[in-house]
1. Which of the displayed structures (P, Q) returns the greatest value of relative contact order in percent (Cα under 8 Å, 6 or more apart) on calculation?
2. For the read-out volume of the Cα convex hull per residue in Å³, for residues 233-304 alone, a value of 108 was computed from one structure; give its label from P, Q.
3. Tell me which of P, Q gives 0.90 when you compute FRET efficiency 1/(1 + (r/R0)^6) of positions 25 and 41 (r between Cβ atoms, R0 = 25 Å, to 0.05).
4. A value of 12.6 was derived for mean count of other Cβ atoms within 10 Å over residues 137-144; which structure in P, Q was it taken from?
5. P, Q: which one has mean count of other Cβ atoms within 10 Å over residues 17-24, as calculated, at 14.8?
Structure P
Amino acid sequence: MSFGTFETTYAAADGRYENIPYRRSGRSGLDLPAFSFGLWQKFGTDYPFETQREIILHAFDLGITHFDNADRYGPPHRAAQQNFGRVFSKDLAPYRDEIILSTKAGGPIGPSPYLVGGSRKSLLTSLEHSLRDLGTEYVDIFYSHKPDLSTPLEETVGALVSAVEQGKALYVGISNYQPDRAHEAAVLLADAGVPLLVHQPRYSIFDRSIDQNGLAELAAEDGFGLVVYSPLAQGLLTNKYLDSIPDDARAVNSTFLKPDAITDTYRQRTSELNKVAESRGQSLAQLALQWVLRNPRVTSALVGASSTWQLDHNVKALDFPPFTDEELALIDEHGVHGTGLNL
């Protein structure tokens, strides 16, 4: 996709590397910011482009250099990549060497059998479209978005390897893989000379799967990083739903969070977590983000934002002192795995 030539008044903030620490991803040579920016939601055609542009540029000014996308993100599919591509072409292209762009393929994006799954056809065709959408010759990380049990893992891994060999990706990752299949993928990739850089699982106070199923330990053993998504559990780990469900809340119009998740049990547990946050002088969202990042296996936490204020607020989670043993015990008591989630 060609975006034409634009004039821009944007110049990145001089102090952009003073705000957020960077962490090494597994046994690679790549550092990622503690917070990465995800375009999963609110970056399709249903939100104003100028607001999206303002948020993306503000994220970069804060030192968030990793922007995470996928062919599915919209609506419609690919819209988030295309919107980011507009910002990139107009404002961020001069900073390409400072930016980590990631995209994913394999989730369903249409009725055709070639628009879903882990085949070479699906993955590599999607990557070509994504490069045009983003307006770049390569992505830094190319992911298999979800496991495809109907396709040999060797074929999926082979497509990821080809992306690197063709110069269209610098690193590869996987997302939503269970530990056994993640290990198989890591071994196959290592044998091909393209080590697995990163796995992207869901992780939060209410979703502790990676601690329980061994994925966090596997990351250390196999040498890949973890970039975790939904650290706020789709907004459940904020104070938004403590009293009622706001008309504009995600639980009203999202396919990922339904109103029936807001139960009395959820509210009781969240209220107690909120008390812990208030005693520390922080918001529940900041507590939840800090809790995720305290895990030494986590390389980066993916955050989204609907405003620059929200982005600033979340990044301030880095400014609070470590949790005490007593605080962690309270978080464990009330942050029950599976709360509000369909696990």
Structure Q
Amino acid sequence: MKIIVTGGAGFIGSAVVRRLVNDGHQVLNLDNLTYAGNLKSVAEVTGMSNYRYARADICSGRAVSHAINEFQPDAIMHLAAESHVDRSIQGPLVFVQTNVVGTAVLLEAAYEYWVELSDEQKRNFRFIHVSTDEVFGDLGTDGGQFTEDSPYRPSSPYAASKAASDHFARAWNRTFGLPVINTNCSNNIGPFQYPEKLVPSAIRTALAGDAIQIFGDGTNIRDWLYVDDHVSGLVLTLEKGQPGQSYNFGGVSECSNSDLVDLLCSHLDALRPRTDGKSYREQVKFIDDRLGHDLRYSIDSSRARKELGWSPIDTLATSVEKTLSWYLENPEWLEFSDSYGSRVGMPY
């Protein structure tokens, strides 16, 4: 297939690009290379004949339409987004612009392209909109899990912007017939993640001898999913998913932030012990809680398991071990580098 991946220089997007290119698909990676974009994350496939990169802002209808019409894709996998909750609290309008306006612009450009296709091409075309479990809000302490039918109750500006983009994606399917499929995933863990996120941040500060900061009392619970397991779900969505449907992907690995950091510290104690013989746990520091911090997320992936034949391979333990080992072998990815956000590629 010929597939456009938006945000393909980001954490999850680059994993999608690497998988699709290695599977033999022709891929055009559209990424504007903002702060979290890094083309080194796709170095493995750069130079391969079935991979191309183009710099484009998804908020630019002209740029997006040009890329789509020039590449003539069979599918679009939309992962480009502002994604850090703390940044959305500091500057919410950037998230509205990229996540909401950008998604609507992309949907409209895709629709204008799709209506000109042959009937068979229209039937086979797919627009995969990749989103988050944060759109569902806070599960609290009463148990339960998010399903695809859970009501939307976003707490942060980030979650609200992704909720809005989900609704726009559904609207383009319902109103215009564009074959859109929505996906929502739990927290991803794995290589190539931007270093301000919890896992790489904890590893970086631990190794530097600095405070490993955790919001509040550390009891906030997330469901962790290894990024390659998520990518497998997205590929199955592309192959088997039904337009108009949505699919949840979770790792069946609920863990509090405090316990996750404790697990990281345990592995670090074994793999890279401190010179003073003490545990990295002594560097943990609890700080003022994040505004509007949701207590618990948990994903029910029954539909994906039943309809797509998907299930995660990695457990929380293997995900943490693999991720930590990768960062220890690639310490440059723990640092904030000028390579993030560099401007290269075709200026669409």
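Values in this text are rule-based calculations from the coordinates and carry no lab data. What you are looking at is a predicted structure, and each value in this text was computed from that prediction instead of being measured. Cβ atoms are built from the backbone, for glycine too; each structure is taken alone.
1. On the way: P: 17; Q: 21.
Once relative contact order in percent (Cα under 8 Å, 6 or more apart) is worked out for each structure, Q has the highest.
2. Numbers: P: 108; Q: 143.
The read-out was computed on structure P.
3. Working through the options, I get structure Q.
4. The read-out comes from structure Q.
5. P
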